[in-house]
Structure I
Amino acid sequence: MKPGLSTNIGPIKLSKPTMLASGILGISLDVFARIYEAGAGAVVTKSLSKEPWEGYPNPTVIGVDGGFLNAVGLSNPGAPYFSKMISSNTEIPIIVSLVGSDENDFTFMIDQFENVKILGYELNLSCPHVDKVGLEVGDDPELVKKIVTTIKSHTTIPVIAKVGLGATNYLETVKVAIDSGVDAITAINTIRAMAIDVETQMPTLSNKIGGLSGPAIKPIAVRCVYEISKEYGIPIIGCGGVSRWEDAIEFFLAGASSVQIGSAVSDGWINVFGEINDGISKYMERKGFSKISEMVGLGKKP
């Protein structure tokens, strides 16, 4: 009997343990359907704001050793428009990523999805390159508490907090989010970084500072998942540098119940979901695991 690949993220049930990370491959429902058919257990949308955002001018994404550096600027059409765009969805497991500055921004956006079929919300508390949202929110424990508490009293749909590495101890943000009622944690987002063109002697990105993603940050992300799992009994989604099945297993052993994939599909290579799922299944069969949960946190044993 083949091992089962279904997994639970708190109240969220997935048929596969791999998910599309936020910010990848646009926001088209047709593209989401292709990604789901390719093997993703869920699709996380680009981060949506209360009103449309244009984002930063080019260049916004560059390749660097070990991954990508990006400062797209959270460009998106706004939650009201996007909710209408996915209103016909009946089958694709969608998690809506939201970004805002205060609790009123988030409740407004959640109201837009009241009658849309989605699995949950992922709160972007960790974007490293846009002022007054993302990490600036995540670095403010009182604001995180106010936002999460308000959201949880406003909706019955599961809420996930996506945390990153900012100016404060990220574990404090995790604790506040958990104490305020989140159902799960995604760890981590991209890490503040930059590149300078030696010929022009100018920063390469138009915003100067961006977020580093890809294999280069995976050991950091695994460490964060491990620390969160050791400290708190909260479901965790691992994110950061997953491109092979071995990466996913590493996150499971550290304490994650599923993984998100971003940079590995940024060039449109969506077969990665099926390939990683297949590798996970073969590993489980070889090691005698019958379900994902049997692997979660095994790397924490003394």
Structure II
Amino acid sequence: MREKLGLYAELIRLERPIGFYLLLWPALWALAIAGDGAPGYWNLFVFVTGAWLMRSAGCAINDFADRDFDRHVARTRERPLTAGQISPREALAVFALLGALAFLLVLTLNRLTLYLAIAGIALAASYPFMKRFHYLPQVHLGAAFGWAVPMAFAAEANALPKEAWLLFVATLLWSTAYDTIYGMVDREDDLKLGLKSTAILFGDYDRAMVGLLQVLFLLALGLLGRDLEFGWPYFAGLAAAAALFAYQHFVIADRAPAHCFSAFLHNQWVGAVVFAGIIGHYYAR
């Protein structure tokens, strides 16, 4: 049993929390803004716990969807499902259990949040299969990760103002940018397997397109700050995010897979400095 639990922990990437951070930060941005700097404690608990559950569930369904491809990729061939250490049925059971626990948490919130959660589960469950059908699975991932934003506004304010959708678009742009960098890690293997990604779609313009997405992300957050009349701490956070993006472009200049993976991981700090800017605004005010 201990060995089996260890394999399940590996399935959900328990030792690699980057996906949890990337999903959590936009939810915290939205909760802080919707709660005027002081969101409810229960909402914080639900969204932090829910982010961990849904990210873990997403890893399980991703490995189920890619089980026949992962064995051909050096980086993923030792994953427990691909290696035959657990069965596809077990991976689906893990996904269902974690998704059900997350949904039970949502049941403690209002009806609007519940309706949005149903759409969020559909986005999370369908994302891993999109690389078979079109070159924009990263946009689909961005929508899935960004869906925490309208859910957080619904939970905290029971409303979906234009600021919620502007922050959702910003999150979608950011997620598409960093997942394109992630796609650059596996681009050669994906081409051999006939899979699709924005990294393949952009080709030699990959770094330029990532830069454009990052600029649009900062622009969207700048517009949000203007509309909400945020103060200097918020814009200092955006300036720090811009500096972090510049560093990422320095890292991926040679497009080496290891360097691209390092730049992808670096995005957890982008989420952190934006959150610090939001919280800094409310404390300064």
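Brief remarks follow.
- Structure responsible for 53, 27, 23, with Cα extents along the principal axes in Å, for residues 141-236 alone calculated and labels I, II on offer: I
- Given 26, 23, 20 for semi-axes √(5λ) of the Cα gyration tensor in Å, calculated: source structure among I, II: I
- Structure from which 0.05 was derived, FRET efficiency 1/(1 + (r/R0)^6) of positions 149 and 269 (r between Cβ atoms, R0 = 25 Å, to 0.05), options I, II: I
- Structure (I, II) behind the derived value 3.1 of distance in nm of label points 7 Å out along Cα→Cβ at positions 181 and 213: I
- Which of I, II yields -24500 [helix-only ellipticity at 222 nm (-39500 (n - 2.57) for each DSSP H run of 4 or more, over all residues; to 500), calculated]: II
- Which of I, II leads on distance in nm of label points 7 Å out along Cα→Cβ at positions 61 and 101, largest value: I
- Mean count of other Cβ atoms within 10 Å over residues 157-164 - structure with the largest value, from I, II: I
Throughout, read-outs are computed from the coordinates displayed, never taken from laboratory work. Fair warning: this is a prediction, and the values are worked out from it, not measured in the lab. Cβ atoms are built from the backbone, for glycine too; each structure is taken alone.
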